[in-house]
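Undergrad: Some structures to go through are shown next.
Derivation of every value follows stated rules applied to the coordinates shown; laboratory data play no part. Just so it is clear, the structure is predicted and the values come from calculations on it, not from any experiment. Cβ atoms are built from the backbone, for glycine too; each structure is taken alone.
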Structure I
Amino acid sequence: MFTSLIRIETRTGQPIRVKSTQVRLRSQVIHFRAPIANGGLLWNRPVEVIVHTSDGEEQILAIPDLTRIAVLALVGICFVGMFMLMLFRRRKIDS
């Protein structure tokens, strides 16, 4: 049942030719399916760029997910803020 609710795939796009270089985008697709309603959430995020040069060399360039890093940093700041607020409230009540 769990596998039908969340599905994660890695897809490679069609090649794009730039002069003598071939470029492909690889992305990750995360599909959340709602079991009650007919629908869900589809999230695409770029993972890496694959570059093939004319001399046969392949280079894989990772794409950092800055949005995820920013969201995790904000969540961490919120938890630290809540913890500090609870500490200061306890000290105020105990005094």
Structure II
Amino acid sequence: MPFFRVMLSGAGISLPCEDGSAPAVGFYTTRDVHASSIEQAAKKATDLVLKQWLPGGCYAAANHGEVPTVTLDKSWQVSFLFGLLGRKPSGYVFYQND
């Protein structure tokens, strides 16, 4: 099975900022997944992200908004060695409502 890099965006959250500024209302994130197709890769990556926002996930308690609506921005196949040995993206880039 090949590896894919999947870029996702999420909206509908309300995550307080540590500096007291307006809460984050959305995010961008990237995940690398092992899947049989690009469609399966998008589903696996979305499930990984949502797991962190659903009850019991690391962002669920802090989120004052809804469970995010996650959409696929872009995905592509990466080489086997890159997928196996490369850095595994896991963070988020949050944005505020401007």
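Undergrad: Quick check for you: by Rg/Rh (Cα atoms, Kirkwood Rh), which of I, II is greatest? Please list the in-between numbers first.
TA: Values: I: 1.26; II: 1.02.
Top value of Rg/Rh (Cα atoms, Kirkwood Rh), among I, II, belongs to structure I.
Undergrad: I would also like to ask the following. For the read-out mean count of other Cβ atoms within 10 Å over residues 33-40, a value of 9.0 was computed from one structure; give its label from I, II.
TA: Numbers: I: 9.0; II: 14.8.
Corresponding structure: I.
Undergrad: Further question on the same structure: Where does the value -7000 come from, among I, II, when helix-only ellipticity at 222 nm (-39500 (n - 2.57) for each DSSP H run of 4 or more, over all residues; to 500) is the thing being computed? Walk me through the numbers before you get to the answer.
TA: Details: I: -11500; II: -7000.
The correct label is II.
Undergrad: Work out which structure the value 1.3 belongs to, where distance in nm of label points 7 Å out along Cα→Cβ at positions 17 and 65 was derived from one of I, II. List each step's numbers first, then the result.
TA: Working: I: 3.4; II: 1.3.
The structure behind it is II.
Undergrad: Once relative contact order in percent (Cα under 8 Å, 6 or more apart) is calculated for all of I, II, which comes out largest?
TA: Numbers: I: 18; II: 43.
Once relative contact order in percent (Cα under 8 Å, 6 or more apart) is tallied for I, II, the winner is II.
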